[in-house]
Structure 1
Amino acid sequence: MLKLKANPTFRSKVLIPAPGETFAVEFEFKHFTRKAYGEWLTGDRSKDRTYTDAVMDIAVNWFDVDAEFSREYVEELLQNYHAAGQAILEAHATALTGAKLGN
């Protein structure tokens, strides 16, 4: 049965590109209403938001990673896997809205 009030979180696989391979990491993401997601995308804070900030805004946990989910380890992931930030944001957007983010 479809519930009008969505669950506050959902899980989705994120493909993290790495040199010579790709890692499938499951993330637990926050659900946003259409209005809240639009405000998050376009709000004043969005201009200064780093990938670390963005990931911490949208995710609450990850699985199949050798460290606990924390700001420190998200930053380490993003420093070591250059395309991870964009991959995580796109996976959240696709799961939430059914469409990929534009350039």
Structure 2
Amino acid sequence: MIKQVPTKSKRDVKVQFILSGDSTPAKVSVVGDFNGWDPGAHPLRKRSNGTRSVSVSLPAGRRYAFRYLGEDGQWLDDDQAHEFESNGVGGSNGIVRT
């Protein structure tokens, strides 16, 4: 699930990436072109409601490709991405628009 909230400046959007806790590996990160596909940049944290999530501030009015990556190398998709595109290696990346 993806939630978005404009920041006070309106130049950025706070994007919250959320996965249900029962369908995710113990450690999972959101990776994308906004963080150089670096799995250490935005790890999801376990929440009291059983989900895992992380918030990322991104410039408004842009599009970003992303996926989730588990510590075991498992790729996860977000069914609620705004759209999808081929990633050129047999899968697809989710797209979020800010």
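Where a number appears in this text, it was derived from the coordinates with a stated rule and is not lab data. Small disclaimer: the values here were computed from a predicted structure and weren't measured. Cβ atoms are built from the backbone, for glycine too; each structure is taken alone.
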Parent structure of the calculated result 37, 37, 22, given that Cα extents along the principal axes in Å is the read-out and 1, 2 the choices: 2
Top of 1, 2 by distance in nm of label points 7 Å out along Cα→Cβ at positions 32 and 80, largest first: 1
Structure (1, 2) behind the derived value 0 of helix-only ellipticity at 222 nm (-39500 (n - 2.57) for each DSSP H run of 4 or more, over all residues; to 500): 2
